[in-house]
Structure 1
Amino acid sequence: MIGFILQYLNTLCPGIHSHNIVLLEIISGEYLRIGVVIKFGSESATILGKEVLEYAESIGISAYLDSSFKNLEWSKRFTVGEDNVDYIVVIGGNGTVLRTLHRLGNKTIPIVTIRHGKRGFLCDVMPFEYRYALNNLISGRFRIVKYMRLEAEVRGRKVPYALNDYVITTTGPWRSKVARIIVYRDDVPIYTLVGDGVIVCPPAGSTAYNLAAGGPVVDPTLEVIIVTPLAPITFCSRSVILPPNTTIKVRLLRDSPPLVLIGDGAVTIELSPGDEVLIRRAPVPAYFVRFKIGEYYVKLFERCM
């Protein structure tokens, strides 16, 4: 039987933040339990998921399947965000990973990512490497990396945490109109934007919509907040990178059309002229199990081809 105790490093080598890398100490103890989340609508992901479940059980890991996944017969089930497991193995792409994090809420269960999507920047295990990953998981040969997330608030309502981004933009019948907003840092105006809107993201989301919109690539081990205007009509409106303790406020001007706030491409909230969106660092980060530290930029530029 193998259990794990997470121990946070107080100091690491220069240039690496101690709050981003977590080492594991292996001790004898409770049985290792994993929950498996499989991408919906993919026959090949379902087949791979069954192989992962069966192999995990064969090496002494107690494996549970996501209770919302109905396309595979498996007697042991768990509910994401309610039932406790030691790790969650996600088989899919970025979308499946982000939806799993939304379902987890404030729970800090580390995620193992097996890539089965088109891009999968967040996923570091290839489908054929699942045995390697599970063997290393049970023997403790990996690191846990902590990624900063953001939280948003609209009219007193909390929005699910975002690892990719929050996007404030036009939509529907107003898509042909320009958004008119003011972006503040701690109540101090940064700029007034006239254009398609604005992206606010943490470093892990810098390679998503932010990158497509001309924003910078930021190393995911850093803790900053990135603000990138969407198609601004003013030349000087460019991305800014702000400290992690900043509160970003986006206020819709009275002459702006209605806009929407989109969190990680999954959560949508309608905004009216005069509304304000508050965005800040989330109190709970996302934890990822990483077997290959140092391949981030190789993976990034390979998948951008």
Structure 2
Amino acid sequence: MPPARRPSLDQLGTFLHVFRAGTFSEAASRSGLSQPTVTSHIRNLEEHFGRDVFVRTTTGAEPTVFGRELASQLAVHLDQIDRIVADEASATGLREVVVGGPHEFLVTCLIPALGGVGDRLPRIRYVPDSSAALLQALEAGSVDMVVSTVRPRGATFAVSPIADEELVLVASPRLDVPVGSLAELSAAPFVAFNRELAIIRRYWNTVFAAEPVFDASVVVPDLVAVKAAVVSGRGISVLPRYLVADELRSGRLIQVHEVDEPPINTVFLAIRRESMERQDRVADAAGVVLGAVKTYVARDQTE
């Protein structure tokens, strides 16, 4: 029996697309392949290894233990190949920089800030995700630049502060919020990003020197959706001022509790240290992004 043919780079790349996209159809869209071709590549790969790399489910493709191990070994090398090819293509304007960040910061701050500097940037692909997941992707080489709401640690990253988030306690003016005491305020319905009340807990610890001893009435793992729930009157919440600035100006939201020194959360821009040391195209783009966002935030705060 002749030995099985070794997988091609195209097949390995397709596997990585499926791993990152979570579905065969989305992987086909991202890679520019037909779905039957994606299916064929994965089938050939599984035949070569004699093991499944994905479990097909009703919602997509869940990687097996072996599939996760294979992805972790392949990602750095395939992404490096992509970067080398992209660097060669950059002379014709085809270079792409992958920028990751929290969905709400990308939509409300970063993308608008870059509107006036597009001619100084390469093509950009945005990847919304949590800071933790994106920093792992940055370390692995699958994204080039990350906006993180937590300070990146480790020698892998070159880090610069890009903005300060001022945290504010807000509600719909239609909602009757009791503010006579902390106990009364804590009895109001709350909308939270997670069950641990992460942002609310930061505000309570800093402003009231207390722990939030209540559960959220609504939990939505997306700050834009949290804002929408608050605007609709479902409850009160703590949100970054940049995210609710328009609603506060228009009166669709009110600030429930004002303090002289509101809690601040610093947002960071991170790239791989090797990019900074080489001063490559990613480092150049990071400098443009950093300056544009700082200018945009400063202008928004003075309006």
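Read-outs: derived from the displayed coordinates by stated rules, not from any lab. Keep in mind it's a predicted model, so treat the numbers as computed, not measured. Cβ atoms are built from the backbone, for glycine too; each structure is taken alone.
Among candidates 1, 2, the computation of distance in nm of label points 7 Å out along Cα→Cβ at positions 68 and 196 that gave 2.8 used structure 1. Can you rank 1, 2 by distance in nm of label points 7 Å out along Cα→Cβ at positions 36 and 260 and just name the one with the largest value? Biggest value here belongs to 2.
To test your reading of the models, identify which of 1, 2 gives 2.2 for distance in nm of label points 7 Å out along Cα→Cβ at positions 108 and 268 when calculated. It must be structure 2, since only it matches.
The maximum of Cα Rg over 2.2 N^0.38 Å over structures 1, 2, that is, the highest value, falls on 2. If helix-only ellipticity at 222 nm (-39500 (n - 2.57) for each DSSP H run of 4 or more, over all residues; to 500) is computed to be -13000, which of 1, 2 is the source? It traces back to 2.
If distance in nm of label points 7 Å out along Cα→Cβ at positions 132 and 180 comes out at 5.6 when worked out from the coordinates, which of 1, 2 was used? Here the read-out was taken from 1.
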